Structure 1
Amino acid sequence: MVTRATQAVEDDDKLDVVLACRPVFTKNQDVAAFELLLHGGDSAQGASLSDIEATSSVILGTYTHIFQGGKVQSISTFLRVTDEVLLAPELPDLPKKQYILEVAARDKVSGALVDRLRSLGRRGYRLALAGFEPDNPALDVLLGVVHIVKLDIATLGLERLQQAVEKLKPYGLDLLADNLHRREDFGRCMGLGFTYYQGDFLSQPYPVKGKKIAGNKLVLLQLLSELHNPHATPSTLEEIAIKDANLTYRILKIVNSAALGFGKEVDSLSHAIALLGMEEIKRWANLFLVDGEKDKPAELTRSMLVRGRMCEILAELSGKSRPVNHFIVGLLSRLDALMDISMEELMRQVPLSQDVKAALVHRQGDLGEILNEVEHYESGRFEALAWLLDKPYYEVAYRHSTAWAQQVQQAMGR
């Protein structure tokens, strides 16, 4: 069966370069930029001229926009480039407002590179130095040229991190803390005066002992339980959903959302549910479950949407049965971080099938296999991928999922 999503992926332009994005956060946990992760050619050294020519239109069309603060915003992207690009007679078409050109640390820095970076800075390009180490004197010449310095927390450690910050203070640069894996690391770097933060620290749960899913989610849990009943009907679902006026409103609103494109008037909640269909209402019930947690950044919800949709698309393209279950697994795989309840405890509170629970807790089964694949992809661990499909399909699935997540956030008004 060819679905709309499968057809869209099949019809979309496919790249030779695999591409994903990692968010860069402000201290308020808003997304300030994305770092572009490329896989193809000599991508470890950065994007080549051919990479940029092949990907720039896709990057500018999809990966430089995000729904945040109640509206679609244009944000910058960090792009690591090779010396070939930097020293080329003519720089490729890289809009200054969208791209931050990233230079990799090295043991020797040529005068030609320094001169070209100064020229690019005078022309309005923002420049970042990645992999800075305080005891590498070869990098000192770049500190008066670049605007942002990235410090790898995992590599430096606390003592050398503080040494690096002290060395960089006189230059008035913006500092980016990379590879933050714990909230404690985030807090420590805030205290040291960093401007930007990167890593999976926001995706790590901070379990609160005895915490339960909030009361406003109870109706959703009842709805999910009924959705797993093989005898469920739109009328039985209406009896549950109508107990919560906000949930009723949101279901009615979704029927007319741009994400689904129905554009039809409905005369009852059961009519709306029938229009959506049982699988689609199951999808949205899960979306509502992960939406609206206090004190959590919008990026966490966005990343859950992207992950869920990409799991579903890869499942469809791989010929898996019940792709919606792959969507649910991907979407809920960060529910522990969103609610600060351990995944094991959540699985005791949420009515899901045993194969879904096994995938979420242990990454087991077909559901766990595709979830693992998507987690590797979005983190840029391309070498760990099993490549269940031809490489170009991964990027198109990711691109489609990114655009879909933006549509859904707009539809939900988040």
Structure 2
Amino acid sequence: MQRFIIEDHRNVPPFNEPASLLTIGVKPLKIHHEDLFAKLFKDGIGPGVPLGSRDEIVYVQEEAIVYRDNLWFDEEFLEYFMRQALATGKACRAAISADDPAFRRYTVPLSTCLEPAVTHDGQPIYLLDLWYFPDGYTNAVVPIVVPSDAEEMGFYSVPDFMTMEQGNLTHFGPARAAISVESWVHVYFASIIYGLFGRASRFDRYVKAHNFYSLRLLWRAVLEQKHLLSTSEVVKVGRNTNIHSTAVITGPAVIGDNCSIGPGVFLDNVTLGDNVTIDDGCVLMMSTVGSGSFLPFRASLYLTAVMENTIIAQNTCLQMCVVGRNSFVGAGNTFTDFNLVEQKPIRAANIEGRLEEVGQVVLGSAVGHNCRIGSGMVMFPGRMIESDVVLVASPGRRVISRSVTYEESDHHFVGEAGKSHKRHYPRQGEPQEQGESWDAW
């Protein structure tokens, strides 16, 4: 079987980089795809052959899987699709139900790659850019509707004025998930909601359905003298990782190799890459941190995705945010996630730069790659700081109430000193500056 990859070269704001290169969880999306196919197809699958556009699918002349490289899907989604497709013996295309609560809330908003369609019995669906051809390209394609089987999961209760009287704040934990990554919001959904909430939901279901596994968890807790969700069965720790005895970790959680977890740290349902340092008193809840990152004392992440080689300095709080690679977020910054005045769903930019409602009552902000954010600032919800931006707090700019572009970066206005900060992530069609950026790792 061969594998064909439709390359999507559109840059995702504010990172100014194609989705395939963005880190979802703790892996770039293209590496996630490679690992997924290697795991699912143990007998081997052909190397990915690039296609310039969807129109080039007609050149597929053998048994093949075809997908767009900005489409994130988990192992459970791909396995379900392939099992159903192979059972039909026909050419198939993955689809999701328009009425599925998880897909309707997370996959549909801000997306431009979804094709509306209907099933043979008139049910509305969206077609995804994921195909299986048993014998080369054909027009006769059967849609395989993959259900998320999501369960609603409450994560905190708040007064009605914050939820706009819509009830408690909840998310859907899916058994299977897919999303076309075209916005930083999609990176957040894929990494946190589909990634961590989905993992927790699948774990809960497995425990409830398998009594022997529940007994195994209990026995492990007795042996290790730990809470059930803090045992080695639930918290996976890599090689050469040092965890202080006063740190509290609850799972499901995955911690990479060569990490350091300091005194008083609290980690709940997190994924950490390799060589991550979490210092004294930090709190990370339902968050992902890329390899090589550093959190000094008392930094806090809540439902936040941080890409590799990034520093989140002390006393900084990020809620429902995405931070790009090789960036620095200084001490005492607060990224807010709730509109105090306009109590309506938050809007965010799609891949074409247009603002659309995300359908979220609370949502943080995004910081691009190679950014330097000074201390003591407040970021409004749904805003973006473009890659390569430097922001220095001043009396006139302590509250970031709108998105900040590269042209507004403070390094442009400090004379010769600012020339040392080079632009590594230009917008589409703009040249990249030469020289080295500040990379401490």
Structure 3
Amino acid sequence: MKFSNSVQLDKDKCMGCINCIKRCPTQAIRVRGGKAAIIKEFCIDCGECIKICPHHAKLASYDPLSVLENYEYTVALPAPSLYGQFNNLDDINIVLRALLKMGFDAVYEVSAAAELVSELSRKYVAENMDKRPFISSACPSVVRLISVRFPNLIEHILPIAAPVDIAASEARKAAMEKTGLPSEKIGIIFISPCPAKVTAVKSPLGYEKSDVDAVVAMKDVYPAILGHMKNSVDDETELITSGKIGISWGRSGGEAGGLLTDSYLAADGIENVIKVLEDLEDQKFSNLDFIELNACSGGCVGGTLTVENPYVAKAKLDRLRKYMPVSRSHLEGTELDSPFFEKEIEYAPVFKIGNSLKDSIAAMAKISALCEKFPGLDCGSCGAPTCRALAEDIVSGRADERDCIYLLRNYIHQISQQFNSIDSLSPKSTEDE
């Protein structure tokens, strides 16, 4: 499997501290030679290292706003979490009109596609009750996490494309019909709250290619449209195509709520997500139809590319949706192109050690032996998050036993004793006599 990551490291800013290695949920970071290094196969682009790094050495790669100049016609795909970034917003049309004034030629709400996905999900779950519980496929970090760490749960992933991909497909069709332009001259630009969405466009799971042409950061768009919003207040053009269900997707529990069932579980924050997946793997849950998991705290409003406190943004979304209709977008009369996964999500065994069962057993024995030698403090001073992770690195050839300060101290002590022993056996010089 080809891996692509949007979370990157700025080595010039990295000070070699161990904050990131202790926070990474998949142990994808090591500190070697005084600098952090990201193991791209392990990284799920959750952005936790970006949040925790005090030196701002971790950053997300995405497209600049100037990408709009690369196309004759551009369509903005605003994520529903965008609406929770603004103070005193009482009409989403103001944001949508501001996007047009900012330079986009058209707008297609991802929240509108989310309502279509909610309707699709309700039907799919009802028709496949024998395969429940279904796990949401909307968060790319969660899907990637399952594919590398929880292979037994892959079959439970809901095989429906994420709202952003359906929005991109529908937006492209509408733009081509309206303009008559070929597909390559139309730019479908997603306004993203997190780096995982960038990765999902470059290396999608479940389908061959994304219809999204570029991904810009919500934090870049936010200041760019603030001034245009003031000029959009008096404009009465109606652009909104989503209701409560679609807007609710911007925060935790929104997708599950759109299924119109009480038989669900919603968890947010990567540590909570991992706990739920572990319990699900141990079959601790029963009689659940659906499990919504968001890697970011609070849901998409907690993404690292947003500007507002996630819990404040969540409250803003809840207030904004209060007087909206339940839904504005419906499947009836809509023909979606490939709303389901085009291919199965494959297990990516990036954590395996050894190329065969025999090699793996031998490697595990070496790892266990090394763990017995280590102090078990998980201090991180070696540059690995845990003693076991260091042992795995040593067996894989990425580290040395003496990276452990505890063993290095014993080694230095042994060398010192040897020198003292040699010195005591050497003949005294004539000067000493």
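A short reminder: the numbers here are calculations on the coordinates, not readings from a lab. These numbers come from a predicted model, not from an experiment. Cβ atoms are built from the backbone, for glycine too; each structure is taken alone.
Some observations on this one:
- Structures 1, 2, 3 were compared on distance in nm of label points 7 Å out along Cα→Cβ at positions 149 and 237, and the highest value belongs to 1.
- Origin of the value 3.6, where distance in nm of label points 7 Å out along Cα→Cβ at positions 77 and 365 was derived from one of 1, 2, 3: 1
- For 17 (relative contact order in percent (Cα under 8 Å, 6 or more apart), calculated) the corresponding structure among 1, 2, 3: 1
- When helix-only ellipticity at 222 nm (-39500 (n - 2.57) for each DSSP H run of 4 or more, over all residues; to 500) is computed across structures 1, 2, 3, the figure -4000 traces back to 2.
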